[in-house]
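Have a look at these structures, which come just after this line.
A short reminder: the numbers here are calculations on the coordinates, not readings from a lab. This one's a predicted model, so the numbers in the text were calculated from it and none came from an experiment. Cβ atoms are built from the backbone, for glycine too; each structure is taken alone.
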Structure I
Amino acid sequence: MFKLLTKATPFSAVAMSLSACSNLPASSTSAAKIEVGEMQVNPDIKLRHMVYRPAHPKGTVLFLHGFPETMYAWKPIVESLSSDYEVHAFDWPGYGQSSRPGADRFSYAPIDYAHVLEDYIRTSGIDSSKLVIYATDIGALPALLAALEQPNIAREIIVGDFAPFNRPQYMYESLQGLKSKPSSDAVHAAMNENRDEILANTFFRGMPAEERYTLSQEFRDDIAKGWGGDITSADAFYHYYSYFTRDQDYFEANMAKLKVPVKVVWGEQDIYIKKEMGVEYANRNGVELTIFPKLGHYPHLQAPKQTVDEVRAAFGAGGNPESD
């Protein structure tokens with residue numbers, strides 16, 4: 001998701017000509033107010049989370065971010081949905097303001113992120129029968145692993161731009177390098193050394209200047225602030241990848257057991273994880289796949305209205321799970 005030898009580009013120098021939020025419908029009511037706080041979900045993990053709670057929610061949505069994001073990646077989308085749905089998002093361990101335990105206490109593996117997700121849903125008191133999970137990048141495999149363990153974890157899971165299978169040929173070169181030693185150690189070190197370059201360019205890599213989109217200052221400040229700590233976001237990503245092949249192989253061997261309806265969405269121009277990964281997953285599991293033309297690895301940032309539309313469609317006509 002980065003180039004090992006690239007001159008750092010400060011945020012202010014990144015050309016962004018398209019507004020990612022300009023086409024988002026405003027919430028129809030101001031009644032839903034954001035709650036930002038911390039939640040202890042197990043003895044080792046405290047998560048920073050945001051919640052919008054309208055007076056009469058038609059269902060619940062939980063958004064799961066990717067690398068190098070935080071929960072603020074979802075804020076414009078959350079606000080747009082907040083008049084109709086109870087909406088949750090949190091920082092994964094190692095990101096934003098959530099816990100960063102040592103790797104001897106928490107592995108940062110996809111399966112352990114899955115357990116964090118299960119803990120959050122339980123601790124939050126979310127009614128899984130009314131829950132849609134929308135997960136991208138590193139958040140997607142944990143959502144599916146959790147669904148294997150808890151078949152009723154949600155009414156639907158939407159996943160996209162992730163790597164459910166061990167298919168290095170579909171992945172960006174630096175991501176391939178993270179999957180095994182000794183290359184993973186070199187990539188890990190380069191990531192920590194190139195923080196500014198990663199945060200400035202990851203979201204736009206490979207795009208012509210005229211296709212770059214706006215990131216809010218709040219989000220950019222949050223991912224910069226949330227990178228550091230005893231465990232950096234690069235460290236968390238490295239540890240995740242050290243277990244990635246194991247957990248991908250487990251998922252591939254067991255995916256036929258999934259009971260939760262799954263939909264796959266993908267950016268056509270994703271350079272980090274090619275759309276062929278999503279095509280294979282959808283074809284083998286007989287699930288719906290939507291490929292977003294001209295979008296990259298972060299469709300929710302580049303064209304957030306499409307994410308809003310996917311969530312509303314998941315709840316069906318009228319957006320009310322109780323009408324199913």
Structure II
Amino acid sequence: MVTRGPDEWLETIKKCQALTENEMKQLCEMVKELLMEESNIQPVQTPVTVCGDIHGQFHDLLELFRTAGGFPDDINYIFLGDYVDRGYYSLETFTLLMCLKVKYPAKITLVRGNHESRQITQVYGFYEECLNKYGSTTVWKYCCQVFDFLTLAAIIDGKILCVHGGLSPEIRMLDQIRVLSRAQEVPHEGGFSDLLWSDPDNVEAWQVSPRGAGWLFGSKVAREFNHVNGLNLIARAHQLVMEGFKYHFPEKDVVTVWSAPNYCYRCGNVASVMKVEEDLEPTFKIFSAVPDDYIRESTANHNNQRAGYFL
């Protein structure tokens with residue numbers, strides 16, 4: 001049998017074809033080795049394209065790359081997490097991103113989302129998908145080990161902080177993120193959890209989040225955090241935005257980037273990626289869902305209902 005490597009794996013996964021269990025083991029080990037070298041706040045230089053939630057919508061991820069201008073050989077990418085769950089192709093989505101990380105390690109940064117978690121993926125689809133596609137949970141376990149090493153944030157030219165969710169009352173300085181121990185399952189509370197779960201909202205300062213984890217934080221909190229840390233902007237994902245992106249406060253210092261069009265194959269939203277050039281002025285490219293998933297939806301074995309939580 002001919003031994004295949006990362007280049008062959010990438011060509012396979014581009015066609016939405018799963019790798020073998022042994023190939024997934026090798027791939028996950030390679031990615032872990034790369035991620036271990038990254039800091040909790042990974043520095044990234046402009047120009048860069050920032051992408052929000054994908055949630056297993058593999059064919060829309062391919063459309064994202066077409067919209068943004070191609071794979072990372074020519075473009076720097078930051079992905080803000082939530083690669084898996086809800087969509088029908090979480091396995092292929094995360095596998096593609098891992099293959100790209102191996103091929104272009106310095107050009108793609110993968111931030112951890114709240115769905116890159118053992119507990120969450122057992123409820124919202126990824127665990128069951130791996131079980132269905134491989135007949136065991138072994139590949140799910142390999143992927144969960146990778147989740148534990150994903151970075152918690154990225155920072156663009158020292159001025160734009162990229163996280164999945166938002167801020168934490170326990171974190172005032174960026175250095176407090178840098179010293180967190182990230183090689184673990186996402187905790188239920190605390191600064192690590194808040195970075196992945198919090199949301200900006202029209203509140204005075206901090207308010208308990210209806211999600212059951214993280215916090216709601218207001219414009220004053222964001223303004224003070226950015227000032228203390230010399231930031232221009234916080235870019236995050238985590239919330240469905242029908243228009244693809246949204247600035248949350250009058251100061252335009254927090255923005256949500258959403259990259260899963262027609263979320264859950266029924267929400268009807270468009271998606272976006274955020275382009276940041278050397279002038280640090282974000283621009284947004286909007287894209288819509290591709291029809292592939294609608295065609296495949298009828299043949300996919302995903303009839304079971306997921307627990308409600310927030311769309």
Entry that produces 14.1 once mean count of other Cβ atoms within 10 Å over residues 37-44 is calculated, selected from I, II: I
When relative contact order in percent (Cα under 8 Å, 6 or more apart) is computed for each of I, II, the largest belongs to: I
Distance in nm of label points 7 Å out along Cα→Cβ at positions 61 and 269 derived as 2.5 - corresponding label from I, II: I
Which of I, II leads on mean count of other Cβ atoms within 10 Å over residues 77-84, largest value: II
With Cα extents along the principal axes in Å, for residues 45-84 alone derived as 32, 22, 11, matching label from I, II: I
